Each structure stands twice: as structure tokens, then as C-alpha cells.
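Computed from the coordinates by the stated procedures, all read-outs in this text should not be read as laboratory data. All values reported here derive from a predicted model rather than from experimental measurement. Cβ atoms are built from the backbone, for glycine too; each structure is taken alone.
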Structure I
Amino acid sequence: MGITISAVKETMANEKRVAMTPEIAKKLKALGTQPRIETGAGVSAAFPDVSFKDAECVADALAGSDIVLAVQPLDDDTIRKLKPGTVLISILQPHASVERVKLLRDGKITSFAMELLPRTTRAQAMDILSSQAGMAGYKAVLIAAQASPKFFPMLTTAAGTIRPSKVLIVGAGVAGLQAIATAKRLGAQVEGFDVRPEVKEQIESLGAKYLDLGVSAAGTGGYARALTPEEQAEQQKRLGEHLRGIDVVVTTAAVPGRKAPRIITRSMVEGMKAGAVLVDLAAETGGNCEVTEPGKTVWTDNGVQVIGPVNMPSMGAVHASEMYARNLFNFVSLMIKDGQLNLDWEDDLIANTCLTFDGQIKHEATRKAVESA
């Protein structure tokens, strides 16, 4: 009999995604495992219980589970219910809660934080950060278009010609590139800015103009390095001047496990024109904009809206869940052999994504943070 793999119902407020879909339940069953879904877990993502033909719907998804799948981190009480040796796979945000990490360690839970997955070519099919960022970038532009008091496209009407909105996307990772593509589809005049010069070609390939502020912060692993104080001052000076003519700004700069880089200051926002809109995708991790308040829309005295949406991927729960569940399936497939659990610690994807195992914190940076707390 194969191991039991269960997806739990999310408890975080406004989280609509689910970690297992009917498609993935079928694939897990084909691996020789026993997939289970907690009753009602997929309803908010448009996957009712009856759609799970290849998974058992259960009231208690934790009982007897060998592998537990989730989207958001489990709450402390739920973690305490996990039996020692249970494999937990989800977003875990170890930097956000030392106590959570301690509970996983002391409960001898084998936990894998999917945001720690190495971002290599082999890992692309398991990369939750990329799959979920795509949805976030898409939704951010729709929010901006809804909030803006202007049309995005150029229009020729009997009442005269309407000029297209000028949209600036800050950050050209997955979310930023999706935002650029979406803004272009809506007909806006789009620019993309990133301190990594190597993304210029990607921005331009989507039909946008690359905004060159004369500051390069090319780093390693696909992320930007920290700017020097002098570089940051020069960047902010030039960016502030440019923002005066922009109608919509979407900021997407983020580094997993760290506070979001502060790119747009209050004085820059105060220099923007009335009616301008700024959507900050990094609101949950401190914001790219100094004015941002997570989960709120701030109106400045000069008539600018600064919107700080949270948990953006959940707004597209169907496709976000489908992508996330596929990411998890591809990762789980690395540790299943003949329907049984087989953890290969020589596999860098398994080893480097592991947060806790057998009463130890395996992720070095997290271990040091817990020890110094």
C-alpha cells in the first residue's frame, strides 16, 4: 500500500488557493500513492469535493498522513497535530516566525519550504515563486487599470483623441515581465525599469521601453546586488524626476526571505501628478514605496493613490492553484519510488529546500537566525 499524501484546507484569511487539484490527485494516484483532500479545501478555488474523483475527501486530512501539502504556513496548533516524521511541503516563511521553525524542529517534522528551492534550470517546473508571481503581476495591472481615472489605450473618438496612459513597471522578474505584457495588451505606453542591465532585452522583447537610469546592480543567482548609498541616491534622483510624467506605476521588486527594497520615497510620490496610481506588489514585505500600507489604499495630499494589495496570487485562485499544485507534484515526484517515500539527500533540490529534519534545522541561514533569537 502506497503512502498517503493529503492536502489541507487553508486557514489564512482570504486565501483561496489549494495545494492539490483533481488533475494532480490523478497523477499522485498513478505514482502508487493514496491522495486525500480535506473536505471543502478546493471550493474557493472552484474545485468542489465532487471533482476529486481520484482522491479521498476526509474531514481530518492530518490523521494518518505521510505527506501533507499546503499553500500557506500551517498555524502553530495544526503543526502540533502532525505526527513525528510527517513530511510537510508548503510555503513556510521561516524568516517570519522563529516559533514556527522551532515547532517543526521539536516535533521532528520533515519540512520543505518551497520558497527555498534552488532557482536552477532543473527546478523550473517546481518553482512556486515564478508561477505565483506571474499571477500577481497580471492582477496588479488590472487593479491599476481599475483604479486609474484614465483609459490605458489611445482612443480616437468624436470628442477628440485620448492619449495612452504612461505605465512604468519597476522590477523585471517574473511578476514584472507579466505586468509589462498585461499593460501592453491593455494598450498602454509601457516602460520597464530594473537595476539589472541584463533584463533590458527581455523588457524590450515585450514591446516596452527600457528605462535606463544609469545605475547597474547586476548580482548573482538572478537577483540584484545591494546598491551603494551613492548609487541609490543617484537612482532615486533620476527616478523621481521621471515619475512626474507617469500615470501608473507597478512595483514588483522583491528578494525571498528579505525585506523588500525601498525604491520609491515619499517625496517621489509627492512629485507625481494628481490622478496617478501606484500598485506595490511588495506590500507584504515592507513595500517598494515608502507610502505603502499593506492591504490598504492610501490617498496622498497631491491626489495620488498608493495601493498595497496582499496575497495577489489568491485573486486568481483557479490558475494559481493549478500551477502551484503542479509545482508541488513535480517536487514530490523526486521523493516517491514505487509509491513509497524515498528521500535522496544527494539531490540538491531536496537537500537545499529542506527546512527541518529529524529534530534539526537543516537550512543554515534559518538555523543561525533561530540560535541568535
Structure II
Amino acid sequence: MNKELMEALNILEKEKEISKETLFEAIENSLMLACKNHFGKADNVKVEINRENCDFKVYAEKTVVETEDDVMDKTLEIALEDAKKIAKKAKVGDIVKVEIKSKEFGRIATQNAKNVILQKIREEERAVVYNQFHTKEKDIITGVVQRYIGKNISINLGKADAILNESEQVKTEHFRPTDRIKVYILEVKATSKGARILVSRTHPDFVKRLFEEEVAEIKDGTVEIMSIAREPGSRTKMAVCSHDPNVDPVGACVGLNGARVNAIVDELGGEKIDIINWDENPGNLIQNALSPAQIVAVFADPDEKTAKVVVPDFQLSLAIGKEGQNARLAAKLTGYKIDIKSETQAKDAYGFRYEDYMDDDEFEEEEYDEEYIEDYSEASEDEE
């Protein structure tokens, strides 16, 4: 029996990751409960379990009294004559250990003891799962799509299931059961039914973690992601800097022939990613953030966190972007409220003169990547 018990404990420790010491404590508590149910009290009951071979003893500590007539409570006291059968040198006032046979326990007491052990195993199993995923909070993990629960998606992460709520799903993405997907762990909550894991594919840090996995320079700290702004399913802007003058932060993130950034774009279902250089100067940062548009001048107010940006007339649509997306993401990325005007608008609004800042021939109309023309050249008249 003891050998079988040890094998069972070893299996539980290996498969459920529950320590044997915790299981030994559960067995001790169950035997204490069985004694309480059988005798009505267990204040003087002790349980000893040998951790090496699972041999256990249950005994009650009883005070020795003179005669049987002096015994007021059989669970706490024992007559001297009976005590000497256990310990020959026992005398009145001593404490002797009287062994309790677990076979004497009734069916109800045994069942209750069994329930205590099972309950402890369930609690420890839930705790192990919670601790495992709590350490992965704010990180990404790969899971398998199981089923749709209404508009939410249940995702199997191995030892636990996670919920991808509708609000955390990218509208352009569609998954089927058995699809393997990466998700960002938002929060892990401990509940009475186990760990409740909430995940996301829309969080900006989801993209950040993907770059940390893909780009070795980010993982080792050479390149740092300073800021990130995202419109899930459409476009992400990310500002990066290098702590090594010999490492180009943008080039490191893009990779050879775009291999690194393309791998992330594929994971995001084709979402476009703009990577720019971080700059401590807010004017330069805003100019970089509005890329690919050319900028004539930036008037940034660090105290108010506002900026007025002037662009050539033919660059206004490009600076604002399709449906205002370029300007909106630039504002999120920099933390500045950005007001973009063309040279003509700026001249009328605040007497700006282009000639005061730049040479007449500095900006000329150029050819742009078709991707940018498609994405940025359709800004509405209202937004302009």
C-alpha cells in the first residue's frame, strides 16, 4: 500500500507539477480530519509520515491519571494501568502516545478524508497553472483556436484555456478551429474555477513583443523600441533608437531584404509597419513620425505638447494620410497634438513665409513608393 502511495505521489508530482511535500501535508490534514470526525476532537492528535517510504503513524497524546475512575475524557486521558502497557515507565502526569489505527475510522470519516486530499490536489493544480501563466503576463504565447463562444474565441494554451474577447480581435482577421496563432497575454486572474486568462491581438505591445522575438538586437538591448502606435489590422508606427553607434536601429528591425519585418507583417495578416528613428528633439521626432511626407517647418511646444507642422502644398494629403491615419498615428507616437497645414494655409493662418525658413529650390515634387501613394494620398477635403 505504501509503495503504491509513493508511486501515486510521484506521478502527481511529475504530471501535475504538485510537490510531494504539499501532498504529504494534504494527507496529514485528511487524517487529522478523520480523527476529528471519529472522536469528536483532534486537538491532541499527531500525524507522522515518513517522506522516504510513506509509512505513517497516527497517535493521540494522552495524560496519565491514577485509575480508570479518574479518566474524565477518554480522548485526552488514560489510566496508569493502561499507560504502562504502552510505556512501562509511565507515571501519573506523564504524556503517552496512544496509536490510532486508521482502519477503525468509519465510512463517513474516510470519505471526508478522501475529499480533503482531492480538494487539495485541485487547489494546487489551479495554483500551478495560475503561477505558470502569471509569469508570462505582458508576453506573447502560441495557442490553438478551439471554438467560438459567441463572438469570443477560446484558445488552448496547453494546460489552460484563454479567452480572446471580440474587443481584442483584429476585425480583418478570421480564424478557424485548430489554427495556431500567437496572442499577447493581457491579464491572468485567479478565480474559484481556476486561472482566467485574457489575451489580445490588438494591443500595441503585441507588435513590440514580436519584434523582440524576431530582432536579436532588440532582445539583447542594443536597439530599443522607444514608442509605438498602432491601428490594428491597418498600420503601426514604431520609433527605435540604438545604444551602439555602429548599429542602425531601423536597418536592424527591417533585416536583410526586409526579412525580419516581413515575418512580423505576415504574423499580423499584412498589417503595414513604419519604423522611424527616435529623436530627443521633439521637432525632429515629429518630422520623422510624419514620414514619408516632407516637412517645411515644425513649431513644437513641449509644455503644451502641441505642434504646428507646415508642409509643401503638394504634400498635404501625404502628411495627413488616408482618412487622417498618418497624422493620427504620428500624434500617438510622439504624444503631441499635431496641427498640419500647407504653406498656403500657414501663410493665411499665422503669416508663415516659406522663404524665411528654406531655400526656394529645397523641395521639389518627387516620386514615391506606390504603397505610400495608395495609402496616404486619399485624405478627405474635410481633413485637409
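Summary table below
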read-out	value
Among I, II, which structure scores highest (criterion: mean count of other Cβ atoms within 10 Å over residues 62-69)	I
Distance in nm of label points 7 Å out along Cα→Cβ at positions 6 and 110 from the coordinates reads 2.4; which among I, II	II
Which of I, II yields 0.55 [FRET efficiency 1/(1 + (r/R0)^6) of positions 30 and 70 (r between Cβ atoms, R0 = 35 Å, to 0.05), calculated]	II
Which of I, II leads on Kirkwood radius over Cα pairs in Å, largest value	II
At a computed 19.8 (Kirkwood radius over Cα pairs in Å, for residues 14-205 alone), which of I, II	I
With relative contact order in percent (Cα under 8 Å, 6 or more apart) derived as 8, matching label from I, II	II
Winner on distance in nm of label points 7 Å out along Cα→Cβ at positions 22 and 230 once structures I, II are ranked, highest first	I
